[in-house]
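Please find the structures below.
Read-outs: derived from the displayed coordinates by stated rules, not from any lab. These numbers come from a predicted model, not from an experiment. Cβ atoms are built from the backbone, for glycine too; each structure is taken alone.
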Structure 1
Amino acid sequence: MCAQLDLDLLYYAGHQTANQKLIDIATRHAHTVLKTIVREDWSTYHLLNFSARTGEIKNQLTNQGYRDWSTWSRGQAWAVLGFTQTYSWTHDPVFLHAAIEVSKYFIKRLETSQVESYHYVPLWDFDAPLDTAPPRDSSAGVIAVNGLLLLHQILISEYRAEEARGFLDVAIRIMKETFELALSRDRAEFEVPREGEGEGEFPVVKDGEKGKHWDGILMHATANNNEDAYKRYSDHGLVYADYYLLEAGNKLLRMGLL
């Protein structure tokens with residue numbers, strides 16, 4: 001599903017170089033994703049396999065989520081941001097409708113979650129059984145926030161203020177609960193290398209006791225918790241989480257909301 005998000009680069013390159021072929025490839029791919037990966041209820045698969053010979057769908061899979069039929073929360077978040085970005089490039093109402101609907105599905109699953117607290121920090125998979133104390137994925141939340149903020153701005157520009165406000169409210173709620181639950185309180189320590197031990201006298205992060213310090217901004221991310229994964233990797237820091245947290249913060253600053 002993250003391939004939908006990567007189309008932003010194709011559109012950018014196409015517009016910067018006046019290469020219509022790149023733009024057309026991106027748009028064709030977006031239509032394919034909408035047709036084959038997005039389900040009728042606007043949830044998403046993680047990925048699918050096509051037949052190289054016929055182009056027909058061979059498998060619809062959810063490799064990093066709970067089951068093939070389930071909704072992996074980070075995949076749904078990629079759809080929220082990806083379709084919103086695609087609409088911002090194409091202005092095709094098909095993609096705006098898709099962006100709104102996959103966002104509504106994401107929000108519905110947050111609001112109906114049966115977890116005891118912090119409903120707006122997503123489970124790693126929306127359909128993971130609660131009796132196993134499933135991990136969260138803070139990265140899914142902040143990725144979705146970036147899409148919701150962009151969707152809010154688009155709807156404001158199209159005079160749909162009431163719809164826009166709802167998406168903004170959810171984005172802020174996700175950020176608030178993510179900070180409360182997942183923000184690392186660990187702080188980096190800096191030191192100036194002694195002469196001969198480093199390049200110049202620029203401060204560097206001080207090496208701490210192994211396992212003592214947290215290396216990310218956000219905790220409680222999950223890369224892959226599928227039971228058949230080669231390596232199950234959950235409840236940790238993740239580059240997606242930190243990057244999109246900072247992106248969301250910058251968006252809020254530009255919007256004058258921080």
Structure 2
Amino acid sequence: MSALPRRRLVLKGLAGLAALVGLVALLLVGPLTVMASGAVDLSTPWHATRQDSTGLAPDPAAEPGAVVQVYGARAVRWRGAFAIHPWIAVKPEGASSYTTYQVIGWRAMRGGRALVITEGAEPDRHWYGAAPQLLAEHRGTAAQAMIERIASAVQRYPWPDQYRAWPGPNSNTFVAWVAREVPELALDLPPTAIGKDWLGPATLLARAPSGTGWQLSLWGLAGATLAREEGLELHLLGLAFGVDVNDARLRVPGWGWTGG
């Protein structure tokens with residue numbers, strides 16, 4: 001190869017790298033503005049943050065029917081500018097309390113089991129100061145039919161003892177995996193659910209978490225989702241962006257959904 005074609009090839013490579021760096025910088029605008037806005041608490045020690053109920057979950061004494069809910073709250077400290085922490089809460093018909101399912105990173109980091117099942121939990125509590133958002137809810141007969149399937153899916157989760165904040169498997173990987181196993185949840189996870197696109201070390205194509213379409217993911221580093229609920233979502237290095245035509249809203253890194 002002569003010097004001129006080689007030089008052109010190098011210049012093209014540098015241009016491509018510059019474009020990639022520029023795109024990542026653009027995607028980081030969302031999380032950085034979230035941090036600058038004060039939407040995440042960067043100073044309160046975790047043990048001093050609110051962890052009380054928000055009242056989003058029906059009181060079992062007043063709601064005898066089955067309840068299934070999925071929550072998501074901003075992660076602790078600066079991570080909350082990028083990602084949420086989700087969990088699943090269920091209450092069978094006639095039950096007097098809820099059971100929650102979630103993956104917690106610090107437990108795995110201390111040598112414990114990342115997958116945590118809690119009986120009698122407060123299903124709608126603040127997540128270390130962050131108020132949860134209700135991402136999905138089902139009640140009555142439909143919820144009752146899901147509860148056993150959710151419990152079964154939780155037991156089959158492939159990475160119960162593993163946790164990696166990025167690109168996965170993490171808490172969002174877990175909830176997305178259960179949602180694929182129980183598509184009746186109709187769960188549309190926000191773009192801030194970083195880790196939902198990690199499909200495992202050997203899987204590149206899977207159903208979207210909502211069960212209404214498909215997604216392609218290269219180990220959570222890059223990919224795309226096309227589904228009725230999620231719309232068109234592209235993701236790069238865990239930062240997801242796109243348009244949700246079904247709900248007329250944009251999917252923006254850091255901020256989650258906007259509009260609609």
Structure 3
Amino acid sequence: MNNGAPFHPYSRHPQIRFTRNFGNFHIVAAAVSDRDYTSDGPLGATSDYLRNSVIPNIDLQFQYKKEDKFLCGIGGDYRRLTPRLKTDSSFIADESLDSWAATAFMKIKFEKFTVKMQSVLGQNLYEHTMLGGIAVEKVDTATGKNTYTNIDQLTGWLDISTNNKKFNAGLFLGYAKNLGSLHNIWGAIYARGNDIAYAYRISPRLAWTSGNLSFTSEFEYTAAAYGTPDYLGDVHNAKEVYNFRVLIAAIYTF
């Protein structure tokens with residue numbers, strides 16, 4: 001049930017969406033708020049930081065789709081967070097942080113198999129169930145106000161699956177790299193996996209379907225390299241830790 005996270009962005013958000021079609025070309029724009037999946041910060045994971053900013057999360061995509069055989073696209077995402085409205089000393093605080101992300105994706109359906117792939121380069125991808133987040137760059141000792149910085153990530157994944165309706169086999173490969181921050185971190189870190197240098201996943205699967213009944217099995221090997229982050233958030237002396245997961249399911253559709 002990880003839906004490819006933390007290599008593939010996964011979240012659910014209330015949104016207002018606009019879609020415009022020009023033949024095979026599509027433009028998708030969305031103004032997004034937070035609900036179940038939120039950014040991390042001084043109060044924990046909450047929607048307060050986005051609501052404090054007044055500006056919704058903005059997402060824009062350009063897609064090209066030719067029937068069900070080919071899809072490609074690029075997209076961009078902008079988010080502004082205001083982690084606090086007052087400091088611990090009750091000074092008014094209006095510090096905000098802008099985060100950007102970009103993605104490129106493709107799907108090609110051949111006669112016997114389908115290939116899908118995506119890459120994401122982004123800042124503060126925490127609310128997408130991915131690695132990364134924000135951190136305190138520096139603190140004004142007179143007022144207690146913070147300056148924040150992003151922790152950046154680069155991810156990519158590839159999925160290959162057969163098109164046989166009765167017997168289907170697939171393979172998912174994912175990789176995530178911690179790029180650290182563009183600025184020195186001198187305060188608290190609010191992130192997922194900030195001590196992970198990189199992570200990868202190898203996950204083959206098999207499915208057999210007969211009428212309304214399906215049997216599915218998936219094997220998952222995931223490794224994460226844990227180490228010590230420096231002042232820029234780059235992780236050193238990383239050592240891999242891995243786990244195995246096996247999923248077996250029987251599904252009856254009616």
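Looking at distance in nm of label points 7 Å out along Cα→Cβ at positions 85 and 109 for structures 1, 2, 3, the greatest value goes to 3.
From 1, 2, 3, which structure was Rg and Dmax of the Cα atoms in Å = 20.0, 65 calculated on? Spell out each step's value before the answer.
On the way: 1: 20.0, 65; 2: 19.8, 80; 3: 20.7, 70.
The read-out comes from structure 1.
Out of 1, 2, 3, which structure matches -500 when helix-only ellipticity at 222 nm (-39500 (n - 2.57) for each DSSP H run of 4 or more, over all residues; to 500) is calculated?
Details: 1: -16500; 2: -8000; 3: -500.
Working through the options, I get structure 3.
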